[in-house]
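Below you'll find the structures, each written out as C-alpha cells.
Taken together, the values in this text are just the output of simple stated rules run on the coordinates, not laboratory data. Only a predicted model underlies this, so the values are computations on that prediction, with no experimental measurement involved. Cβ atoms are built from the backbone, for glycine too; each structure is taken alone.
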Structure I
Amino acid sequence: MQFFDYDKDSGHLLLRERARDEFSNHAIWTRHVNNDVGRVAGCPNNEGYLKVHMDGTYYSAHRIAWLIMTGDWPEYPAWEIDHLNGDRGDNRWVNLRKVSKSENQRNGGKRANNTSGIHGVSWKPKYNKTEGDGRWVARIWSGPKHVYLGQFKTLHEAAIARKAAERALGFTGTDREPFGAKKSTGETA
C-alpha cells in the first residue's frame, strides 16, 4: 500500500511518507513528513473497528492489513476478515483470517440484547399458551439454517443443549461479552 506500512506483530498501520506532489503546498508536505510519517494510523469507530481515511473514503484497518499481507481484497459479503480473539481493534496478523459470513458468525460473542447470559438461549414466557409455564428456548445457526434445539424447563438444560450444538458445529467465542459491554472491576461502591 502506498499510504501505509503494516507491523504484523503489533497490528498497527503506520503512515508512510508520501510524495511532495500529493500535497497542495510545501508547508503541508513538510508538516506531513515531520508529524505524520511513522505515526499509527486510524481510530476506532462506534463498533470498535479501526478505520483509516484514504482518498476521501474510510476503510477498515484489518482489511488494509489483509491486503498488504496477501495482495487480496476479500469481496464483501462473500468474504469477511475475522478477528479470532473477538477484539475488533486487534489487527495483529496472527489474529486475522479470511472467512465466509457464517464462519465469522461462529466466532461471535453474545449479542448486546442477550438477557439469558447464554448465547442463543432466550425465555419464552408461555408454553402451550399457559400463563406461568414458561420455557427456555435454545437455537443455533448452521450455515443458512436456523436450528431449533428445543424448549427446556431450566436455563441450565438449555445451556447444555446450546453448548453441545456449538461444539458440534465448531463455534468459538460465544462466551465473550458483547462489544461495548461494561466490564466489572470487582469494586463495590
Structure II
Amino acid sequence: MLSMSFGYAATKDNNKDLGQLNKAYQITQQSFVDLDLSFVETLYTKDAVYVPGNSKKSTIVGTPAIRASYEEFFSKVKAKQAQVRIDFRVTQRRYHPERVTDVGYYLIEFRPAENSEQPTTHFAGKFVYVFEKQSDGKWQIAVDAASHTDTKHYMSAKPHKDSYYGSAPETINNGWKKKK
C-alpha cells in the first residue's frame, strides 16, 4: 500500500513562507489598531472571497468589496471615538507549496471612548484563511471565512507548531497583555 504524507519538511523556503504567513496576522492586528484599510489590498487576492462572521451579511467577493466591509466597521469605531484590537490563534495549518489553509480563533476587543463609561467588550470567532502563493512569491488570502463563537474557545486554543499564536487579555475585560 502506498503511503503519502502531506505535511511539510522544514526547508529554508518553507521557513520563509511560514514567516510571511504569520506576518499576515501581525499586519491585520496593527491595521485594526490604526484603523488602516490598506491591509486589504496587501493581504487579499484581487478576487478573494470573504464570508463575514455576521450571519446577516452575504458573501463578499473582491478587494474593493472587502475593503468597503471593513470600512463600514472601522467608521463605526471612529464615530464612537473607540479603539479596537484583534488577535488570532492558529490551531491548524495545512501547508502545500502553493496553498496554505489556516484554521483558528480570533478575539476582538472593543474599547469605548473613556468618557463613555462603557466597559471594554470582547467578541470571539472561528476563522478559516486559505492563502495562495502568488507569482511573485508572496502569500495572499484567497478565502476568509468567519463565524462567531464563545470567547472561551479563543482563550483555551492550543498553538500549532510554527503558526501564529496571539496574546490574550489577562481577563476578558481587562485589556491585552503587553508583549515582552
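Which structure, out of I, II, was helix-only ellipticity at 222 nm (-39500 (n - 2.57) for each DSSP H run of 4 or more, over all residues; to 500) derived from, given a value of -9000?
Values: I: -5500; II: -9000.
Matching structure: II.
Please state which of the structures I, II yields 3, 12, 20, 24, 24, 12, 4, 1, 0 when P(r) over Cα pairs in 5 Å bins from 0, in percent, for residues 17-104 alone is computed from it. Could the numbers behind the result be given before it?
Details: I: 3, 13, 19, 22, 17, 11, 8, 6, 3, 0; II: 3, 12, 20, 24, 24, 12, 4, 1, 0.
Structure of origin is II.
For which of the structures I, II does the calculation of semi-axes √(5λ) of the Cα gyration tensor in Å return 29, 20, 15? Walk me through the numbers before you get to the answer.
On the way: I: 44, 18, 13; II: 29, 20, 15.
That value comes from structure II.
On mean count of other Cβ atoms within 10 Å over residues 57-64, which of the structures labelled I, II is highest?
Details: I: 19.1; II: 13.5.
Between I, II, the highest calculated value is found for I.
Comparing I, II, where is relative contact order in percent (Cα under 8 Å, 6 or more apart) highest?
Answer by largest value of relative contact order in percent (Cα under 8 Å, 6 or more apart): II.
Work out FRET efficiency 1/(1 + (r/R0)^6) of positions 25 and 121 (r between Cβ atoms, R0 = 25 Å, to 0.05) for each of structures I, II, then name the structure with the largest result. If you can, show how the numbers build up before the last one.
Working: I: 0.00; II: 0.70.
Structure II gives the largest value of FRET efficiency 1/(1 + (r/R0)^6) of positions 25 and 121 (r between Cβ atoms, R0 = 25 Å, to 0.05) among I, II.
Have a look at I, II and say which one yields 4.7 for distance in nm of label points 7 Å out along Cα→Cβ at positions 81 and 137, as calculated. Spell out each step's value before the answer.
Numbers: I: 3.8; II: 4.7.
Derived from II, not from the others.
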